[in-house]
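Rule-based calculations on the coordinates, nothing more; no lab input. Keep in mind that this is a model prediction, so the values were computed, not measured. Cβ atoms are built from the backbone, for glycine too; each structure is taken alone.
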Structure 1
Amino acid sequence: MLILAFDTATRVATSALLRDDDVLGERRSDARAVLQEAHALLAEAGAEPGDLDAVVVGTGPGSFTGVRMGLAVARGLALALDLPGAGVSTLHGFDERVVEPVLDAKRGEVFVTGPRAARPEELDVAGRRLAGDGAVRYRELFEAAGAEISADDDPVHLPSPAMLVARAAGDFGRVDAIEPLYVRAPDAKEPR
């Protein structure tokens, strides 16, 4: 089964092409380039878009715009190519046996497993290994509280599309039924 997987919820978008459990290629980019990255991954594997069997997309939590872009790309590909798909929380793009994901939620908060938003100083992180852009952003605070955090450029801080595919566990359905995972209300408000 040839699967295209990607996550655009964080500052760095990640994408991968997998044949069954084998990663054929991986890319990092900006969310705006995820479709170009998908094309490049297919070309590198000697495959065409029509060869895809499914798509897996990270559903957040994360950047509202990034999450929406990822879902739009997944829905567009699924519609154009008649593909099934799966949506998986971005938090599940981390190997939770090894690290605890902490994503930057802006506004002085982070997204953590639950999922929930929390102020970094409210988390009990002593003796834990943290990963994600939130762990990097609040490194000083977390390390002072006893957490371990890898170097900023360690790939452990990025959601892994292969982990998203593993968490999807072949449970594919209609892509238009995949919903974004929002943990809190958006910043934008409707005008009165």
Structure 2
Amino acid sequence: MTDNTTTSVPLAFRIASSFIAKFESSFLLLSSLALFAIMIVVTIDVVMRYIFNQPLEWAYDVISLYLMVSVFFFALSDTLHEHGHVSIDVLIKYIPGWLRHGGETIGYAVATFVFALVTLQAVDRMSESYRLYEMLASAYNWITWPAYLPVVVGTALLTLRSLYRTIGHLWSIFAKEPAVELPPLPDVSE
């Protein structure tokens, strides 16, 4: 599902959503590549462990420190863009559109604030890790600051998408046509 692109939607909203979506798509690709890398490393590790009795000693560290973080955080904003996160929608079909936009405005405003704080904290933590040249205590000396980069990028992108939705839903309360779409209604035809 993509954002509403009718001609009555202000051009600024369409451009902003398209701009953010380009980054979301790029990082979703990186998330997919990280997931593929996990599958390859695990497969090689299993073969090396059970056939040659020579496991990859670094596999767990690389997967848990770098790859899993990338899979999760690089996909976060695109999942929000596609309305893929869990939502409670029991009574949603009975609420008028302007009120739904009002509720979404409040929710996204809170989310924007929280994710901005998470982003700033991640930047601070990554900077500190880089400054101190922190390493993972394991058989190999893995530097830890690159593990914070997907957190910074993913939460920054999520903050942008949430800010876009906050402004769009606020605009939509008062506009004739919504600037951003509401989450789809649940399919209860079964």
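Using relative contact order in percent (Cα under 8 Å, 6 or more apart) as the calculated read-out, with 31 as its value, let me know the right label among 1, 2.
2
Who wins on distance in nm of label points 7 Å out along Cα→Cβ at positions 134 and 166 among 1, 2, i.e. which is largest?
The structure with the largest value is 2.
When P(r) over Cα pairs in 10 Å bins from 0, in percent, for residues 54-149 alone is calculated, the result is 16, 42, 25, 13, 4, 0; to which of the structures 1, 2 does this value belong?
Numbers: 1: 16, 42, 25, 13, 4, 0; 2: 12, 31, 26, 17, 10, 4, 0.
Answer for the origin of the read-out: 1.
Out of 1, 2, which structure matches 10.8 when mean count of other Cβ atoms within 10 Å over residues 46-53 is calculated?
Computed on structure 2.
Given a computed value of -7000 for helix-only ellipticity at 222 nm (-39500 (n - 2.57) for each DSSP H run of 4 or more, over all residues; to 500), which structure among 1, 2 does it belong to? Spell out each step's value before the answer.
Working: 1: -7000; 2: -23000.
Source structure for this number: 1.
Taking distance in nm of label points 7 Å out along Cα→Cβ at positions 102 and 118 for each of 1, 2, which is largest?
Going through 1, 2 one by one, distance in nm of label points 7 Å out along Cα→Cβ at positions 102 and 118 is largest in 2.
Using percent of Cα pairs over 25 Å apart, single out the structure from 1, 2 with the greatest value. If you can, show how the numbers build up before the last one.
Working: 1: 33; 2: 48.
Top value of percent of Cα pairs over 25 Å apart goes to structure 2.
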